[in-house]
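K.L.:
In structure tokens below, several structures.
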Structure I
Amino acid sequence: MSKYVFVTGGVVSSLGKGITAGSIGTLLKKRGLKVSNLKIDPYLNVDAGTMNPFQHGEVFVTDDGAETDLDLGHYERFIDESLSERNSITTGKIYSSVIKKERRGDYLGGTVQVIPHITNDIQERIIKAAEGLDVLVVEIGGTVGDIEGQPFLEAIRQMAVRVGRENVVYCHVTLMPYLEAAKELKTKPTQHSVQELRRIGILPNMLVCRTSHPMDEGMKHKIALFCDVPPEAVIEVRDEPTIYNVPMSLHKQGLDDLILKYLGLPDDTEPDLSDWLKVVDRFMNSPEVVNIALVGKYVQHKDAYLSVVEALYHAGIAHSVRVNIVSVEAEDLEKGDPAAILKFADGILIPGGFGVRGVEGMILAARYARENNVPLFGICLGMQMMVVEFARNVCSLPDAHSKEMNPAAMNPVIHLMEEQEGIHDKGGTMRLGAYPCDLAEGTKSAQAYGTMHITERHRHRYEFNNVYRERLEKSGLKVAGVCTERNLVEIVELPGHIWYVGGQFHGEYKSRPTRPHPLFDGFIEAAVRFMRAKAKEA
């Protein structure tokens, strides 16, 4: 039978439940267990696909095309496993499912209620996600006490009865605020948060206390006494210079040992964390710094490009350099001098996005990189704007997403995918998930991947227009990758340039701390060469 670790949060949001859940998954996997993670989001959206990045951060996409919360990205990076649609549950999914069953008559005319119908549906999905696993780590989004999360908390309370209390562990992440005036940490918010959990019938086995200052043993014993947990189950997590140090911090305090003990699993082997120690060491201590300009539309929100940022760090770790990411608002390039704004950059990355706002700035960034031989990497919309810039300034071809674009014009260089014509429903209508791509011999992309056949994840409505492919290639733009399923151009390059590569897909979703994505790896390698050459000239 599968076992379960439920991670809840209290006091405030953004405490790091996702990092905690991912770290638990890492530690248990390093113990030789078959582990996966599941995220429960209390919002009424069916998925994260239509949510504003300024409000919710990035949308993470799985191989099977599920648009999910960004925490699934944390999980994949921490446990190094590809997840799927069943690893993400939302209130919208649950209520849609129950209502469809009611309309079909599945409940035989009975009164449909939160208990047992909603809670049963939640439990069935959790159990299905745990099939074939030793342990499933489940994160409950939101904060204890939120009205939206009550059905999920009730469902996981019932899980202890359904599968046996010996097969369930409850881990509660809470805040230990430091009051500057009093010069001390306060335990009362943690006590109240645990009281709220206990009120609904959940007795946490362990507490992960987020704090900016160290906790002494007396404070841990106080929390243990008032919250009814053993002192060794009060775990302190301070702010770390890198999230990849959290598994080591939790392991040093014995969190994984406690979980194994509570679940009755063998604890006779120590986890091999040598690869994670190397990641942290290189992230912290690499002597060289490479400066990357991230030219985007949503740079004001720190999580809008979360996977891109992490993928850049992964590549930097692989090359023993620290990556300094400087966010550049694309619209600022339209108002100022791109050369002056971007002159600091050893490399420029243009990420994905939607809508016309800021695309002219992206085009200007692409032109600056092309004309000055600065390493450039374009992702999705970024790749499309590289094509537009080349078409406009090298080939003098019509283009898409420009201020002069005539909406009635036929065959723009970047155009709406055929299957998107006439679609107004924004939920789940894009090209989503993993598709195969064949690479061209002798290209930087093929060299980076080390293979001629790849699979990458997509999230887009627009695509390269093959009507102009021949003219663009004759002008020097190289098509380096094509999806053979529908002859879709996936990768473009500029031969002779230090690194001018754009991909229609989102490679950042598949990058790992110990295994960077090949194109991010190649981009940072080129940026390091550019940085060293610039330093030598100076």
Structure II
Amino acid sequence: MSEKTVNPKPDEIQCLYEITKAIHGTLDLRKALYKVLDLLEEYLGMSRGSISLLNHETREIHIEVAHGISSTAKTKGRYKLGEGITGRVIETGRPMAVPRLNEEPLFLDRTGSRSNIDKSKIAFFCVPIKDSNHVIGSLSVDRLFEGTESPDEDVRLLSIISILIAQKVAMLEQINKEKDQLNTENIRLKKELGKKYSFSNIIGNSHKMQEVFHLISQVAKSNANVLLLGESGTGKELVANAIHYNSLRTSNPFIKVNCAALPGNLVEAELFGYNKGAFTGASMQKAGKFELAHNGTIFLDEIGALLLESQAKLLRVIQERELERLGGTKVIKVNVRIIAATNIDLSDAVEKGTFREDLFYRLNVYPIYLPSLKEREADVLMLADFFLDKYSKEYGKDIKRISTPAIDALTRYHWPGNVRELENCLERAVLLCDGQVIHSYHLPMTLQTAEDTGTQQSMSLEDSIANFERDMIIDSLKSSRGNMRKAALALKTTERIFGYKVKKYEIDPRHYK
């Protein structure tokens, strides 16, 4: 930046206009500040400008951007609060105008950029940059001193510019703060998802479920395609979640598609996207599910419902890792891991010609069979307790346990709807229960009376009443830990009558202590 004579009537309005445009024309603070210093020289003849910022943690001042000062010299421009002109201005929040630089003892020339210049001909101006009531930095410039002009106008103009800079800094700080908050929240949510969908949280201790856990742990960290097999309601989507959120792609998208829910004529549009005008109603370009899942995982539920034509296009995406939107010619590269699920026998569908053999083998890289609930009877009570706790909390109820007759009904039922049916059953029971124990009468009628399920045997009314009474006595003794007085109070009867019933049904209270 060269020394130049100031124009008699600088175009301050034009300068402020250009500076305002420069400051608000970019989110890059450093770029905006450099432009400000350029414009000060161009319009007002000011040279060797610098903008310094205060680090509130270290209380140190450093030159953020500079014009007419070398990069090496700029690194030397560091000050403590109150040190030099810059330190004094930032400490006090008041501007300083020095008509002749050689006469100011506070001037340190720490950068050394004016060592070969006659300082008696240099005027120096430094104004604070304030954010609300806090000083965050300073704006400093040099200009030739001619001995007649008043410094007040220069200070006034620089103070206006410093306000514009402060507004920009405040805006960017708010944007960065919000970005940091969003990033922190995003990281927290991803961690929560990882915990929620950890395969260790899938309920089950049966031998068959232990095999499933082992298979998930082996495949999760790979990029292999996975095919989930099993009846509806066995938890295929839960396993897909566990695989993705425990994989190397966990921070990338996880897109879910229910192939059976898509109309045949919209499958390709949904999976591969479309361009504007590709078909009637395509008023804008739309990315497909595979594009959205780029570098992540796509879960294709009910894959057996895809039409043969759509299967052929899906095969190309898997083989070539590329696709074309409907109505487009541009080839789009995608890197997607596929987890597919079905409740039908795909090998049988291949033999019938309703499912492509080559696609089947592409998907069947790593099959995982999820057992039905009737194959894992040992897990029924564990799952029931889990759902009981879940819905008790959700509906604000203090339900402690499931009664013995209700447990018998749960364990003897064949669960054609699998885990999903069990969950619905427990949610309903929690809604109906007003006490602390789930009884058999809180369960659906299919569990209570359906003879074809083997859940109950026909018996006389007298026997049914006796069984019900005996179950209530046992439940009350369990709740009171064998204390007959407390158990009698809970059933709103006398201790004498309660003792009589205990003897009648040959119940030993000591078993429940």
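Read-outs throughout are calculated quantities, based only on the coordinates presented, and are distinct from any laboratory measurement. Predicted, not measured: the structure shown is a model, and the values here were computed from it. Cβ atoms are built from the backbone, for glycine too; each structure is taken alone.
K.L.:
Compute mean count of other Cβ atoms within 10 Å over residues 169-176 for each of I, II and report the one that scores greatest. Walk me through the numbers on the way to the answer.
P.N.:
On the way: I: 25.0; II: 13.8.
Sorting by mean count of other Cβ atoms within 10 Å over residues 169-176 in descending order puts I first.
K.L.:
For distance in nm of label points 7 Å out along Cα→Cβ at positions 329 and 473, which structure out of I, II has the highest calculated value?
P.N.:
When distance in nm of label points 7 Å out along Cα→Cβ at positions 329 and 473 is calculated for I, II, structure II comes out on top.
K.L.:
One of I, II was used to compute P(r) over Cα pairs in 20 Å bins from 0, in percent, and the answer was 21, 50, 27, 3. Which one was it? Kindly include the intermediate steps, with their values, before the conclusion.
P.N.:
Details: I: 21, 50, 27, 3; II: 17, 27, 22, 22, 11, 2.
The structure behind it is I.
K.L.:
Can you spot which of I, II the value -14000 was calculated from, given it is helix-only ellipticity at 222 nm (-39500 (n - 2.57) for each DSSP H run of 4 or more, over all residues; to 500)? Could the numbers behind the result be given before it?
P.N.:
On the way: I: -11000; II: -14000.
Computing helix-only ellipticity at 222 nm (-39500 (n - 2.57) for each DSSP H run of 4 or more, over all residues; to 500) on every structure in I, II gives -14000 only for II.
K.L.:
Relative contact order in percent (Cα under 8 Å, 6 or more apart) was computed and gave 15; which structure, I, II, did it come from?
P.N.:
This value belongs to structure I.
K.L.:
For which of I, II does P(r) over Cα pairs in 5 Å bins from 0, in percent, for residues 177-224 alone, calculated from the coordinates, equal 5, 18, 29, 24, 14, 7, 3, 0?
P.N.:
Corresponding structure: I.
K.L.:
Moving to a separate point now. For mean count of other Cβ atoms within 10 Å over residues 337-344, the calculated result is 14.8, so let me know which of I, II that is.
P.N.:
I
K.L.:
One of I, II was used to compute distance in nm of label points 7 Å out along Cα→Cβ at positions 41 and 497, and the result was 3.3. Which label is that?
P.N.:
Of the structures listed, the value fits I.
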